[in-house]
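As structure tokens, here come the structures.
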Structure P
Amino acid sequence: MAPPGTSRLEVAWVDGSSAVTRAFATSPMKLLVPRPRGVSAWIYSSSFGGGLVAGDRTSLDLSLGPGTRAFVGTQSSTKIYRNPGRHASGHATTARLGAGSLLVFAPDPAQLFAHSTYCQRQEFHLAGDANLALVDGFSPGRVACGERWAFDHYASRNSVRVDDVPIYLDAVRLDPADGALDSPFRGGRHGCLATLVLVGPALAEAAKAVFDDVSGREVGRRDETEVAASRIRGGVVVRIGADGAESVGRELRRWLAPVAPLLGDDPWQRKW
């Protein structure tokens, strides 16, 4: 019996198409597969109750075979519910990408309710010519309800390795014990923070276009959306801060537009 919150997903090349050959999950995790095969396979992860309560631990083990393509997203934002006892909830993703494969991993931002505690760890292991588009972000509470930067603890760690060589490692830890979360030098006025990582030969042109776009912008003191880009081996990292998830989504969709043809369709057409 698999532990609660465990999920496993495998995509293989079958008869000229990318096909989901395994999709397994135990409560509170769910995997929805609206497009099990085609130019790319589409999978959405979710959870019973729409989020994580105190002590919930979920995991996703993902494997893409050589030459396959897949989009992995979420039905909506993952809610991290109130947890005054600080019994941490968390999620772990481990993904292995075979030669020439493409993974677009783009969950909606996690939503950190007041007095919530959340820890996340995601690892992506790429073959030398594999391709990854990674989106990771969070919103600091139910901003529309006036709840902002009121969570108790947030920690996230993302790593990308190509042929077992680390090319990207990013760790974030936010805790009010280290200082006010809403200070101008921490969360400040932002209602959503996100990171976009593009790596691999199939995404090289898109990565260059994003870097040139961001590098050519003038930075205003009160811009609605603030962005910064950095080159990494074989790709680019972009960081985005905005007043809300909708503003972040608009930027991401524009930058990810060249990726949609590689999937055979646009998964964001009706989303943002």
Structure Q
Amino acid sequence: MNFNPARARLEVEMVAGRSAATAACASNPMKLLVPRPRGGSVWACLGSFGGGFVAGDETSLDIRVGAGARCFLTTQASTKIYRNPRFRPCGHALRAFLEAGSLFVLAPDPIQSFAGSTYYQRQEFYLQPGAGLVLLDWFCSGRSARRERWAFTRLQSRNEVFHGQERLLTDSLLLDQAHGPLDGANRMGRFNCLALLVMIGPMVADAAARMLAEVEALPVTRRAELIISASPIRQGAVLRIAGESGEEVGREIRGRLAFVSELLGDDPWARKW
């Protein structure tokens, strides 16, 4: 049963040579703010009235970025997933359609799952020729200051990227207490943050190639605070990070995304991170 159904929609088009938000709407408990509705790129921010998801919240967001347009989407803060002792459906779905020559940068703050919470997330991206995608998907261990480390019940995230009829990427993560304690030495261990960064398309090809070369040159250090790996995929690259602290992972991500400022025409993290 869906207790708090919510849908949101964002459309971005090229209007008189500039990216412009031509449609933006959301229903409770979702909020969709568009602080920069027109310019070299459109900036939007996704949030909720409760700062996150309570038991029964199910939300969906549809995005379309028109040919040649550019869009940056983030969140107001980390997305909190509150306790869900009755295991009611709780999750978020996103579908993004990127037309030829467009760019979509999805860079939210991390998901923070509280003890006893359950959450699923599914994100699908459909790219036309020449479209570019930068996708960040990351999670922290919970409220570690309250000694809640990987104490949630279940967290599932699935990301899929398609180019025309071709599937470029399927990445699926499942963390479930039913498979054993998440904070065990053979599972999350000393790490408190996991991140996935995906770059696909001709506009980000140079940054993706540079990232692959830089990661390949990194030394292997015993008990490093960050473990970083990178893999090439068709038309781009995938970066994975495991870190002992969310702050360290955030700094690494910020460095890896520095090139995005030039594509967007300004630095969206200058007053945030």
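No lab work stands behind these numbers, since they all come straight from the coordinates. Keep in mind it's a predicted model, so treat the numbers as computed, not measured. Cβ atoms are built from the backbone, for glycine too; each structure is taken alone.
Points worth noting:
- Taking distance in nm of label points 7 Å out along Cα→Cβ at positions 73 and 225 as the criterion, the top structure among P, Q is Q, with the largest value.
- Parent structure of the calculated result 0.65, given that FRET efficiency 1/(1 + (r/R0)^6) of positions 89 and 217 (r between Cβ atoms, R0 = 41 Å, to 0.05) is the read-out and P, Q the choices: P
- A value of 5.9 for distance in nm of label points 7 Å out along Cα→Cβ at positions 17 and 177, calculated from one of P, Q, originates in structure Q.
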